[in-house]
Structure P
Amino acid sequence: MGNAEIKEIKLLDNEVENLSKLLRTVVDNGASIGFLPPMKQEEATKYWKSVLAPEVILFIAKIDDVVVGSVQLHLITKSNGSHRAEICKLMTHPNFRRNGIGRSLMQRAEERAKKENRSLLVLDTREGDPSNILYKSLGYQESGKIPEYAISPNGKLDTTVIYYKIV
């Protein structure tokens, strides 16, 4: 397996199918990113077709022309929030995890946030997920938890953890 190439995507036309496959795979493997399994192709495609907007910056990771990860940087457009951005929907294909792809995507998003003059990054993730370890290792600070935030496939209500980082 080669190193992942991280690139910004401004037009989804050529990547909707690959991103939809990635989204379905990670959701069907238990990722808590706003969807429940089993995820239908139509739902994934509809989601990706609605993602890009002027305030949303999308990065993907590719290995051998296969999309193996992605992350979004949402720039806050409110006048009192022009200094911050939200990290959204970090995902890595299960077959490519533990290879630094998530870390590389996060670092790229952080670099872009700095270029956009964003000094505060926020994100949330399900309590207990491996992503908590990644975010802490990247210097994100836990600011709190919200119980019963998201429904899991088994119907259980899970806690989400809110993180921030000043960059």
Structure Q
Amino acid sequence: MEIIEQIRRHPLYQEYYDKLEKLEEKRTFCRHQMGHFLDVARIAYIHNLESEYGIRKEVIYAAALLHDIGKARQYTEGIAHEEASAEIAGRILWDVSREGDFSEEERQEILRAILGHRKKREGMSELEELLYTSDKQSRPCFMCPAERECNWNIQKKNLEVEI
């Protein structure tokens, strides 16, 4: 089975994905479901190709599928979702990497990108920057019915189609 599908089917991923889906069922603002995860992955992969970073597609998709998986713990336990996501991702990556699909360096880079995906800063790795940028660009604020009530600052909002 392909590594990304192993991640998606992992019991811990399924558990937290289901919790998140239930917790955000009536959420007005951006939701954190598979559509968002895949949008982030695809945008990041396009940027990766355009920038000629050479990051493996599987690494980008793994980071994107896992970057918000801990959001349920933010809602229920008050834990920053990037920290909860990295903790959950570490356990999942350990399990799926036993057959050598991700090197230790790649696993650590994925975890670093998950931890760093919320704030732009100096010294970001290429994967961190891809995840940060793609996460923000994935949101179609320009057509969101709740845009006026959203607490994102105006600089973060995507108010135009960007190519």
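Quick note: the coordinates plus some simple rules give every number you see, no bench work behind them. Owing to the predicted nature of the structure, the values given are computational and were not obtained by experimental measurement. Cβ atoms are built from the backbone, for glycine too; each structure is taken alone.
So the values come out like this:
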quantity	calculated
Top of P, Q by distance in nm of label points 7 Å out along Cα→Cβ at positions 38 and 118, largest first	P
Identity of the structure behind 2.6 (criterion: distance in nm of label points 7 Å out along Cα→Cβ at positions 94 and 142, calculated), options P, Q	P
Structure (P, Q) behind the derived value 1.4 of distance in nm of label points 7 Å out along Cα→Cβ at positions 30 and 150	P
Test item: helix-only ellipticity at 222 nm (-39500 (n - 2.57) for each DSSP H run of 4 or more, over all residues; to 500) calculated as -18000, pick one of P, Q	Q
Given 3.0 for distance in nm of label points 7 Å out along Cα→Cβ at positions 22 and 134, calculated: source structure among P, Q	Q
Origin of the derived value 23 (relative contact order in percent (Cα under 8 Å, 6 or more apart); candidates P, Q)	Q
Comparison of P, Q by distance in nm of label points 7 Å out along Cα→Cβ at positions 54 and 78 - largest value held by	Q
